[in-house]
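These are the structures, in C-alpha cells.
None of the figures in this text is laboratory data; all of them are computed from the coordinates on show. Nothing here was measured: the structure is a model prediction, and the numbers come from that model. Cβ atoms are built from the backbone, for glycine too; each structure is taken alone.
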Structure I
C-alpha cells in the first residue's frame, strides 16, 4: 500500500537542502510503491517519467535521501530495498529462508533501546532496524527436515 504523502520539501529545507525535481520524482517512486523497492524498481518508475535521469543519479539520490532520513534502506540478500521513513519508528523481521518481511512495532524494541542507552551511555538515533531469523513456517520446515 502506498505511503501517505509527506512534505518532503519542508523536511529538506529544514536541513538546508532543496527538493529538486529529481529528488521529488525519486521520493514519489519510493512512496508510491506497494512494498519495499529496489534501486532498479525506482529507476524503472522514474525513467518512465524522465528518461534523462541516470542510474547513477538514482543511486546517489537514494543515498542522500537515506542520509536525510526521508527514506530507509534495508540490505538483504545482496540487494538494497528502500521505503519512505515512517512518522513513527518501525522495524522489520526478515526470514533468512523464504525472504518474507514483517513489520515489527517499535514498542517491542523500545526497552532494548533504553537498556543499551543506560548500559553503554549511547543514544540510538536509528528508527529502522531489521532483525533476521526464521519465520514460523520456515522454522517448522527446518524442524521437520531434522526429524527425517
Structure II
C-alpha cells in the first residue's frame, strides 16, 4: 500500500502548541521507520514537485544534528510525487493508499468525498498536537489490518 506524507504539520511540528518554534515532530524517526517497513512511502508536499531533493534541506533545518544521519537514511527511500494544482492529482486511482496531511484544500477534500475516499486521509497536526504521530501510527496499523482482510 502507498502512503503519502506531507511534511509541515506532519513530520515537522512545534516545540509547544501555538509557538513559532518549528522542530522535527515528536516520534518522527520511529514513525518513519514504521512507515518504511510497512508502506511504499511517497512525499505529497509543496516541498516536492517531481523532485525530492528540496525535501532534505528543509527537514534537516529543523532536525537536531545528532539525528541527521538517521533522518536521511529513513527518508532516502521516500518517493517523489508531482502534481499541478492539487495534491490529489498525485493519488493513485486504482490501488489502496493512505494520506497524512494537516491542511488539504476544500477542493482536495471534495475530490476525496466524491470518490468515497475520505477514509484514506487522516488529519495530522503536530503543530497543535505534538504527539499526533502516535495516533497516526495507530490509524495506519488499522489501515494495514483492514487492507489485509480485504485482500483475503
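In terms of distance in nm of label points 7 Å out along Cα→Cβ at positions 34 and 50, which of structures I, II is highest?
II
Can you say which of I, II returns 43, 33, 29 when Cα extents along the principal axes in Å is computed?
Derived from the structure labelled II.
For the read-out distance in nm of label points 7 Å out along Cα→Cβ at positions 10 and 98, a value of 1.1 was computed from one structure; give its label from I, II. Please report the intermediate quantities before stating the final value.
On the way: I: 4.1; II: 1.1.
Corresponding structure: II.
Determine which structure produced the value 18 for relative contact order in percent (Cα under 8 Å, 6 or more apart), calculated from the coordinates; the candidates are I, II.
I
I have -11000 for helix-only ellipticity at 222 nm (-39500 (n - 2.57) for each DSSP H run of 4 or more, over all residues; to 500), calculated from one of the structures I, II. Which structure is it?
Label of the source structure: II.
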